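Please find the structures below.
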Structure 1
């Protein structure tokens, strides 16, 4: 009994990483990435520029982060790199736009996303991913 339980722990971790990757990536893509893809031109005129790189440049980075990188993370392809790019974007949003919880009061979801993607940067995609297959 004890032996079979121990042999299932890595499988459970890999399944948990798969669920985490797909869950948070689908959520971030649907809520933010898809909106940026579909309304890029509309957003370009009014996108914030908190770190002074230009509104269009910031929007392009956010588009890459929220659309492309979320798909890569969900698939488990280049997971650590894609998750790191998402963490950088979320770090700017959380720290600069939301003032580390002291800003406009809407930072909770960003905080949760940030924590999930930091975990994925540290752990990688797990066994059930394109990274593991390659």
Structure 2
């Protein structure tokens, strides 16, 4: 089942889907992200991960406009340890090279210690990496 989260203007900023075949949660972020959007979205897909009993997330950030560095401290210091406690062990982040969102992804990757993460600019490569842990 696909879950959609919307901003106060009614625009979808995140979709969350359980991929039972691959045993991971697929999330697709889009548009400009506020700190509140990021907190709401990250907590929602962490809950979905825990309910499903999976340990992998495929995190698609290719449709994000702009940077999300404004939330980096929260993501690294609060969300990541909580996500690890909820079962997250492997996190594949798909980005678009040379964008502000890609810069944020690189920053995230360099500071993260709570679980194993890799950043990819190719969806198929990200899926291949994640499959070794999810099946």
Exercise for review: Give the label, chosen from 1, 2, of the structure having the highest value of mean count of other Cβ atoms within 10 Å over residues 54-61.
Suggested key: 2
Practice item. Out of 1, 2, choose the structure whose coordinates give helix-only ellipticity at 222 nm (-39500 (n - 2.57) for each DSSP H run of 4 or more, over all residues; to 500) equal to -19500 when calculated. Key: 1
Practice item. State the single structure among 1, 2 that was used to calculate relative contact order in percent (Cα under 8 Å, 6 or more apart), giving 29. Key: 1
Study note, to complete from the structure: Computing FRET efficiency 1/(1 + (r/R0)^6) of positions 14 and 62 (r between Cβ atoms, R0 = 30 Å, to 0.05) for each of 1, 2, the value 0.50 comes from structure 1
Point to revise | Kirkwood radius over Cα pairs in Å - structure with the largest value, from 1, 2 | key: 1
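Computed from the coordinates by the stated procedures, all read-outs in this text should not be read as laboratory data. None of these values were measured; they are calculated from a predicted model. Cβ atoms are built from the backbone, for glycine too; each structure is taken alone.
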